[in-house]
Structure 1
Amino acid sequence: MIDNSPVKQRLHITFGKFDALVYISNLDVAKMWERVLRRANLPILYSEGFNPRPRLALASALPLGISSECEILDVSLREAIPLEGLAERILATSPAGLRIYGVRDVPIRVTSLAALVRSAEYRIHFEDGIDAALLQSRIDELLQSSHVPQEKERNGKPIIMNARSSIEALSLMDGDLIARLSVGERGNYRPDELLKVMQLDQETVSVHRFRLNLERS
């Protein structure tokens, strides 16, 4: 069987965002990755047409101000290259705050990451501390609730939706709030929305995304 696909290799790069990079938008992250991979001399595949775009895709948008150790970039290449030493090669051209945790081959026709991601897990740290009993009571109250209001826009008009199913799990660990929230095709629920509904949005927090949960393709 003749393979006419222009994609000769497909990679998933697992990376983290720290320091000043947490304040860079997802659009700028994609542009950053294009520069990084070009400097590392990877044979990135570009789309055809008047405005060629690199065949790069992020698994899930990361809200501004949140650090992460679990982001995944899908990269299509026009030539196959060896993986040995590739992570170090990419890291050598990366800006401060970008960490590379792994690079792996995936099937050329694998389902897109955006279609596979189901939920994300966050650690929310209260910078000034918080009463553990209060936090646990807020967790219990929310988990026992059947309706969590979330304002969205539809046809330019605000509507109130029930976001309860988007809050998959909450727990308390060493004074931090651990949350598993829906992302992807089933809807995106952000940590700031969670804190608001828990009446904790006035607290000073730092948020770290430590896991993306994907459906197996």
Structure 2
Amino acid sequence: MKSVLPDIAAFADEMTAWRRHLHQHPELDLACHATAAFVAERMTEFGVDHIHTGFAQTGIVAIIEGRGAGLTIGLRADMDALPIIEATGAQWQSKTTGIMPACGHDDHTTMLLGAARYLCQTRNFSGRVVLIFQPGEELSGGGQIMVAHGIFDRFDIAEIYALHTLPGETAGTFHTRPGPFLASVDDFSFTITGRSGHVAYPALCRNPINHFGAVIAGVASI
């Protein structure tokens, strides 16, 4: 496993503080106002060249200029949390009742902030880097909303990269592959209509609970 770059290791303690702050103050869906303000404040300190706000309500697109001509490469992280009561007992446990960053988005935001700081310090790349901080990953499809707002065309993004934490894996290791990698959520609804009758003649009735149980077992077997 390759060691962490010394320039990045030098601000590991600060990144830990950022992550714990974000974990303690989670926000839901597209309403990541305090999180977005925290992100923008950090990037201003780093010297990010341009910071654009208001995409999908609280999303941010920020630009770091490199040295000379080249492609515009996007790096993306999500910012929102989940409506879950945290009971970890950690020192940095969520202070917002009923909301927890249970999916690691506080990690993702912190990692992209760390990348922003390193890239601003070194500028050792051609073209420019576009940092995309997305709200609403869990519920409202904030990524689609930001795309609909024209971020690819407006900022001429040629390629975009993102990652997700994977609990249980050895620290410092990565998994990747061409094409789709992680699952997404699809919502659907259906109606099961029963037929009433007498308890003494169940064969003449249609109990929707029994059929619903069969659906649950069938879906779980996919």
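Output the label of whichever structure in 1, 2 has the greatest value of distance in nm of label points 7 Å out along Cα→Cβ at positions 5 and 165.
Biggest value here belongs to 1.
36, 20, 15 is what came out when semi-axes √(5λ) of the Cα gyration tensor in Å was calculated for one structure; which of 1, 2 is it?
1
Can you spot which of 1, 2 the value -5500 was calculated from, given it is helix-only ellipticity at 222 nm (-39500 (n - 2.57) for each DSSP H run of 4 or more, over all residues; to 500)?
The structure behind it is 1.
Suppose distance in nm of label points 7 Å out along Cα→Cβ at positions 53 and 93 works out to 2.1; of 1, 2, which structure was it derived from?
Structure of origin is 1.
Throughout, read-outs are computed from the coordinates displayed, never taken from laboratory work. Note that the structure is a prediction, hence the values are computed from the model and not measured. Cβ atoms are built from the backbone, for glycine too; each structure is taken alone.
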